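What follows is a set of structures to go through.
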Structure P
Amino acid sequence: MEYYNYIKSFHLIFVITWFAGLFYIPRLFVYQIEANQKPSPDKEILGKQLKLMAKRLWFIITWPSAILATLFAVWLLIIMPQWLEQPWMHVKLAFVFLLFIYHLKTHQFYKQLQTDTCKKTSSFMRIWNEGATFILFAVVFLVILKSAINWVWGIVGILVLGVLIILGFKLYKKIREKNSEA
């Protein structure tokens, strides 16, 4: 099992790049939505550039990273099948399932924005951007603590984090509105 640490390292690298893509793509969505509200020619110039950036991020980094992270994870589970008997792993896999749902929904938003049919606001996308953050916190604490019991406290912490993020978002929105009036 000399190669176990190599497989684990590749899994972690691709999880990190997958999350990097999931963190950045909603920001591009925010910029795309806001660019669509600008007058011509800014709207067309920015829209074209942001669509290209989103396409490259999504298909060159995010999707390949998701696939490779999953393949290396499956390989790890084949090497260490006893992990599937541990309750913390069941909870982790539930969060990974949620991550795939988040990823697929983000893909829907990507397709809508590429065809200019998205009805979501930039404020919605700012909040959507935090979804991957919650999943990341949950998975990291589960993997480090390896306890399905402690995940309850982790969820409470994630909910508190969510409330703080939403409050911060509202404060940021007020500051932006105040600065745009000035």
Structure Q
Amino acid sequence: MNTSNDTIWFDQLSTPIGTLLLVADAQGLREVWFETGKHRKAPDPAWKHDPARLAFARVQLEEYFAGTRKSFDLPLHPLGTDFQVTVWEALAKIPYGSTISYGELARYIGQPQAVRAVGAANGRNPLPIVLPCHRVIGADGSLTGFGGGLPTKRFLLAMEDGVVRGDLFGPVGSLKAAQ
């Protein structure tokens, strides 16, 4: 039987990259899922649809896509191993509009030999965009895997670059228009 302590709430948010599925529990935002790409998820029948419970995340994500928010200040509750959580926490420190390589991220967390493990943890990030795994690229500058697909990663990086350069005025366009 679900109690208020283990209730999971969800809502969906329309964005320039498609609809995002937002998932939270009493401790904070747990997951953000893309409607396309490698990692897709539908709402679990046991979850409760409650837009009010996800308003805290909705507002900040809308600001991000409008180009007015460069960092998130949300209660987060991603579930993973200690190593994964360490990698995910490091993602939050990558500056808006910047990129780093998997090797740089491995060095940053003090595990320079763990490049592949860092890549795997990055690929399992349950909170993309909020914990910006899209800012991690290959050592040669190439765009590498992303749960929402490489066109989405390319769009997010280009959007952030445009905001940093001051090229964006008002809401950004859609992913479909950018392709």
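If relative contact order in percent (Cα under 8 Å, 6 or more apart) is computed to be 29, which of P, Q is the source? Here the read-out was taken from P. Each of P, Q could give helix-only ellipticity at 222 nm (-39500 (n - 2.57) for each DSSP H run of 4 or more, over all residues; to 500), but the derived value -9500 comes from Q. Quick check on the output: 2.8 is distance in nm of label points 7 Å out along Cα→Cβ at positions 103 and 119, derived from one of P, Q. Which one produced it? Value 2.8 for distance in nm of label points 7 Å out along Cα→Cβ at positions 103 and 119 corresponds to P out of P, Q.
Ranked on distance in nm of label points 7 Å out along Cα→Cβ at positions 55 and 111, which label among P, Q comes first with the largest value? Intermediate values should be presented prior to the final figure.
Values: P: 1.6; Q: 3.9.
Greatest value across P, Q: structure Q.
P, Q: which one has P(r) over Cα pairs in 10 Å bins from 0, in percent, as calculated, at 10, 38, 37, 15, 2, 0? Only one of P, Q returns 10, 38, 37, 15, 2, 0 for P(r) over Cα pairs in 10 Å bins from 0, in percent, namely Q.
None of the figures in this text is laboratory data; all of them are computed from the coordinates on show. Treat the numbers as computed from the prediction; the structure is a model and nothing was measured. Cβ atoms are built from the backbone, for glycine too; each structure is taken alone.
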